[in-house]
Structure P
Amino acid sequence: MRFRCLLFLFGLVSAASAAEIKVPVVGLGWQISFQGPVLQHADNDYAGGSFQFRGNAGRFNISIFVEPPPEGAKVATNAACRDFYWAQASRNPVIVADSIKKTTHATCEAVTYRSKGTLQGTPFVQDSVNCFFVHEGRWVDVHASIISPTEEETKWLSQFAPYLTHGPWKAAKGEPEKFVLEGMGTLTFSPPTGWLTGNVLKQDVGEGSNMFTVSFRSPVDPNSSCLMTLSTPPRVPAGREAIIQAVEGATQRLWSTSVEGKAVCQELNLKQGMGAIAAFTDASLVGKPMEPGHSKVMLTGLMVPNPKTILVMTIFTDEPNGDDAKAMLQALETVVLE
């Protein structure tokens with residue numbers, strides 16, 4: 001869906017601690033995991049049978065490309081994958097030739113290197129590692145980089161590849177899962193059985209406050225996912241009418257491009273607090289085949305679990321009344337913040 005999550009409309013303006021970051025390759029039944037800082041932003045994209053993931057935390061950036069084998073590939077080994085992609089990447093003129101180092105690991109072939117150049121008139125230095133592997137018929141390139149790295153960060157990046165893993169994901173069992181949100185409390189909810197919970201994203205919004213995003217998604221449909229973003233803004237809507245007015249006001253920009261033409265708010269039967277949500281169907285996608293990465297429907301709304309916290313919820317799906325949408329709404333109704 002070409003709608004975007006409306007966090008900023010609800011007044012949520014936008015080297016963290018190390019964590020295990022899990023990236024599910026939806027539709028293929030496996031995931032990629034690595035050690036890195038808690039991400040501030042993350043995004044997935046699907047095109048032509050390929051999957052892309054991008055994330056960042058300050059000066060740290062991560063990108064993952066999962067693709068079918070290149071045409072004419074004769075062998076499917078990690079080394080063949082490295083040789084194919086590195087032949088293209090190594091042409092970049094800003095790469096310092098004598099910094100290139102190739103290593104072999106249990107799960108991948110890796111290349112570490114330094115880049116130096118000028119961007120918009122400003123000199124830059126960037127350390128990078130590319131990890132290449134083949135898994136279940138897909139060729140994968142994982143690229144991690146740090147701009148203006150310290151000596152310690154350069155050393156850390158050189159150890160990135162040994163901790164990279166790939167394999168089956170851990171699906172939700174329909175039971176409550178807990179997420180500790182520093183300075184805010186513990187978020188508990190029950191994802192749909194068999195679904196995948198994502199990483200906690202953390203963003204500093206100033207004055208000692210953080211904004212957290214927790215997600216869950218279908219294991220088979222890349223167009224079915226839910227984002228929950230929590231913050232403690234100066235003003236929190238109080239009461240049913242205020243929450244509905246906030247949803248209506250924040251979604252006005254969607255009205256003209258949606259089938260609904262306005263916000264029709266649905267109140268949620270929450271375990272804690274109050275909330276409302278409205279569905280918007282992308283008019284430009286009606287009657288068109290499903291396209292991975294472009295959900296036809298977005299449901300977005302606001303939940304107030306306690307007087308100091310707001311939770312912006314955004315559901316992406318292709319059917320506003322389909323099984324996936326119902327499963328995500330039911331999961332949202334189990335949310336508790338303590």
Structure Q
Amino acid sequence: MITMRVIGSNYGGARVELHHLRYFVSVARHRNFTRAAAEHMVAQPSLSQQIRRLEEELGTLLFDRSRTPVRLTDAGEALLPYAEAILRQVEAARAAVEERIGLRSGRLVLGSLPVTGSRVLPRAITAYRRRYPGIQITLREESTQRLTELALAGETDLTLTTLPVGSDELAWQPLLTEPILLALPPDHPLAQEWLKAQGSAAAPAVPLSAVADEPFLIMKPGYGFRDLVLAACRAAGFTPQIAFESAQIETLQAMVAAGLGVTLVPQMAVDRTLQPSPVFVPIAGEPLTRTLALAWRRDRPLPRSAQAFLELASELWPQ
């Protein structure tokens with residue numbers, strides 16, 4: 001791995017470490033020390049201590065902590081664009097070094113939706129490690145919204161996400177498209193009707209409007225699949241009655257199996273191990289699908305390790 005240190009000669013010989021700048025930029029973006037610490041997977045007191053050291057080195061306060069959320073001081077506002085530019089330059093330098101030495105060493109930081117990543121990434125990471133054993137891979141699993149924030153902050157090299165991506169500042173490469181199914185409680189009349197006809201040409205697809213009056217179980221805000229479900233319901237002419245929200249699609253499926261409502265599930269996330277299991281039926285009408293993609297910050301040079309992962313993904317999932 002590449003480690004670099006910035007010597008702040010413009011600040012009277014102050015020594016400013018790269019992690020100081022990363023922490024500073026994160027707090028400035030979140031306006032919250034706790035969320036910034038969670039982003040970097042460090043304890044909040046430790047991050048706060050590093051920010052204080054940076055302030056001591058520069059001889060001034062960078063944040064007004066008397067307000068909630070915290071705000072940048074004038075000095076912090078002055079430092080922020082320079083800190084962001086330095087971090088971008090460091091990433092560009094890392095990419096240039098990796099390009100020069102090839103892929104004998106280096107790192108790759110992947111962001112991913114938890115369940116989706118568990119279905120897609122193991123195959124790709126296994127093939128990638130066989131091809132480039134010297135590259136260290138780090139995986140960040142977060143919600144769609146959080147993944148977008150990490151990508152924009154340069155905290156991930158590539159992010160596995162659902163289209164559309166959450167910002168015009170992100171470029172993307174499509175990976176695969178999969179159907180979305182309607183999950184029904186096993187004793188639901190529509191489920192029973194479908195089970196009786198299953199395997200025959202008469203097996204009916206169910207229009208989404210047929211469950212307009214059912215309680216819906218959906219993902220919490222911040223997950224792209226929630227937006228897809230709400231948009232599908234609007235297109236079918238109704239607003240779903242949301243009975244429960246979860247960050248785990250497995251939880252939603254378990255609740256459907258218990259008869260607490262209906263939900264939509266991407267095909268790769270279908271869990272038929274539950275006993276009893278929900279009944280997963282195709283949706284009638286215009287095909288309802290989701291497309292997965294690998295996304296990255298458009299104006300940031302992609303390190304060679306990330307370029308190689310994109311090339312491998314194109315081989316594994318040709319369009």
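Side notes on the structure shown:
- Label whose coordinates, when Kirkwood radius over Cα pairs in Å is calculated, return 21.5 (choices P, Q): P
- Which of P, Q yields 15.9 [mean count of other Cβ atoms within 10 Å over residues 79-86, calculated]: Q
- Of the structures P, Q, the one that -13500 was derived from, the read-out being helix-only ellipticity at 222 nm (-39500 (n - 2.57) for each DSSP H run of 4 or more, over all residues; to 500): Q
- At a computed 14.2 (mean count of other Cβ atoms within 10 Å over residues 255-262), which of P, Q: P
No value in this document is a laboratory result; all are computed from the given coordinates. None of these values were measured; they are calculated from a predicted model. Cβ atoms are built from the backbone, for glycine too; each structure is taken alone.
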